Structure 1
Amino acid sequence: MLDIQNHLAAAAATRKDSLGCVANRLRKDLELDAGEFIVYRKCTLTDAPSTVATPASGRGFLLGVALDGGHRRQIFNGRHGSLHRFDKDAIYLRDFADDYRAEMQSGFDFMLVELSREFVANASAERGGPAITSFDVKPATRDPILGHLAQVLALTLDARHEASPLFVEQVGLAIGAHLFEHYGHAPSRAGKTTRSLSPQQQARATEMLLASIQTRASIEDIARECQLSRAYFIRAFKAAMHRTPYQWLLERRIERARDLLGGTQRPITDIAVACGFADQSHFTRVFSQMVGAPPATWRRQAAR
């Protein structure tokens with residue numbers, strides 16, 4: 001019996017997750033599935049060396065962004081290994097079609113974004129350029145833009161229950177666009193104009209955005225309804241409304257909250273849920289940032 005328990009304990013101590021990390025060596029191990037891409041946060045408990053390895057598969061591509069500096073890893077290509085030091089905002093990108101093995105010589109704290117092949121194919125088609133089949137990224141290349149977006153995703157993962165699908169989707173699209181333009185040899189859209197939405201498209205888009213508080217409609221759903229690609233829709237919406245779909249919707253939710261706070265006696269918890277927030281704490285934080293005062297304080301001031 002003791003031998004079986006020891007065997008199970010040893011197996012658990014070496015069990016690896018879908019990215020090849022030993023699960024019980026991670027201090028943070030977070031995941032958010034956004035459909036065509038998956039976001040991970042992997043942060044080790046200690047600086048102890050470890051090995052990451054995954055066999056070839058058809059999953060797509062994995063972007064890694066260092067949230068802090070000092071990580072070292074030796075990445076192997078067959079028997080040959082090359083040592084890389086990752087500063088803050090340093091990135092790597094691996095194709096799941098290839099076997100991957102790396103010796104981690106120190107601990108790490110990474111945001112990782114798994115881009116499905118469907119995501120890459122759809123984004124390539126939306127851009128109207130040639131299909132992207134690979135990316136040219138040297139390991140440990142510093143990219144402050146991806147570093148900033150990774151920090152945003154890290155904060156989002158820390159509050160997963162509050163995360164807006166529209167917001168996560170837009171961050172994922174921004175990451176994809178940056179990768180294509182800078183590392184996938186996709187043609188840049190600089191200098192190209194984007195027409196605004198038609199009145200009919202604008203009306204339908206705003207209607208669906210407001211309904212998304214209950215229906216959880218995605219940007220892709222709304223863009224399809226407007227007969228536009230997802231990336232083009234975001235640009236056209238911003239041209240028409242001077243803000244992204246997520247920003248526009250957040251402003252409408254706060255407007256609705258102010259109406260309910262000033263015109264009813266409903267509890268703040270009920271108002272938070274009615275306006276699409278995860279809970280009162282989430283609502284209070286966002287309301288305070290946008291209005292300048294917490295909901296309870298704003299309600300008292302409005303009643304004077």
Structure 2
Amino acid sequence: MIKQLRKQIGSYFLGKESVTLQVLTCLLAGGHVLIEDVPGVGKTTLARVLAASVSADFGRIQFTPDTLPGDVTGSSVYNQKTGEFDYRPGAVMHHFLLADEINRTSPKTQSALLEAMAEGQVTVDGTCYPLPDPFMVLATQNPTEFLGTYPLPEAQLDRFMMRISIGYPEKSSEVALTRNALENRTVRDAQPVCTLEDLKRMQKEAGSVRISDKLLEYIQEIAALTRHEESFVIGVSPRATIFLAQAARASAYLEGRDFVKPDDVKAVCIPVLHHRLSLTPQARIAQKDIDALLKALMLKAKVPME
């Protein structure tokens with residue numbers, strides 16, 4: 001079933017197998033993903049084909065400066081027949097939510113997703129409404145140096161398990177996707193290859209992959225090193241440590257193993273930790289790179305040999 005998912009996504013989202021693997025890792029680990037890149041490289045296509053490959057509800061909200069929190073969480077509407085307020089669901093009431101251009105809206109509206117992403121519920125007028133299970137946010141974001149954007153606050157970024165960047169396609173892939181567009185072969189043609197029950201089963205199996213205490217100590221050491229790295233303003237949170245362990249288990253599951261190896265941790269370390277770190281002014285002046293610093297910290301941490 002994993003092979004079918006990868007094949008289907010790869011037939012519409014061409015030439016980016018590593019990106020597809022990262023998104024599936026995040027899905028099986030039960031996390032949310034932030035897709036950051038320039039416009040037009042397939043961020044929305046990736047989100048749509050992933051949702052289309054699973055027989056589940058799909059919702060999309062286009063964030064703009066005037067989008068309100070109620071558009072995301074839903075709101076209470078007065079019913080004249082009953083004389084009571086009825087809950088009208090917002091965009092979050094779907095298994096897959098595409099939060100398109102999330103940094104185009106105000107921080108107040110961005111924060112409407114915090115409870116949904118962390119606790120799987122929304123609170124409207126004092127009443128809690130559970131979200132569908134499973135629930136995944138796929139948010140797209142244009143780089144913050146573009147006009148009309150609001151950088152996501154640290155609390156919001158910390159809710160995303162992974163941040164990935166797509167990049168421009170290779171020559172052959174760009175030619176093939178252009179041919180698909182000319183022949184009107186779109187994501188609408190994609191058919192589900194698994195059900196919600198299948199997805200839940202795979203998530204449960206990924207969550208049962210064995211990870212030793214030595215590997216957990218290795219993950220914690222990487223997190224601790226980020227907190228002592230002078231080039232970072234602040235290190236990663238304990239939530240990042242948990243996410244890194246969960247993503248490593250999902251990575252091992254995708255490789256067909258029921259146990260985690262250090263290579264699994266290394267494979268997901270940068271996508272899980274990158275967006276939680278920011279460089280100090282001195283480090284930016286010195287043109288240091290977050291990914292390069294993380295790779296150095298992974299080499300510095302003691303790899304368990306058992």
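At-a-glance table
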quantity	calculated
Computed 13 for relative contact order in percent (Cα under 8 Å, 6 or more apart) - originating structure among 1, 2	1
Comparison of 1, 2 - label where FRET efficiency 1/(1 + (r/R0)^6) of positions 111 and 271 (r between Cβ atoms, R0 = 35 Å, to 0.05) is highest	2
When mean count of other Cβ atoms within 10 Å over residues 47-54 is computed for each of 1, 2, the largest belongs to	2
Structure (1, 2) behind the derived value 2.9 of distance in nm of label points 7 Å out along Cα→Cβ at positions 135 and 151	2
Which entry (1, 2) yields the derived value 2.0 for distance in nm of label points 7 Å out along Cα→Cβ at positions 87 and 199	2
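Bear in mind these aren't lab numbers, they're just calculated from the coordinates by the rules spelled out. Owing to the predicted nature of the structure, the values given are computational and were not obtained by experimental measurement. Cβ atoms are built from the backbone, for glycine too; each structure is taken alone.
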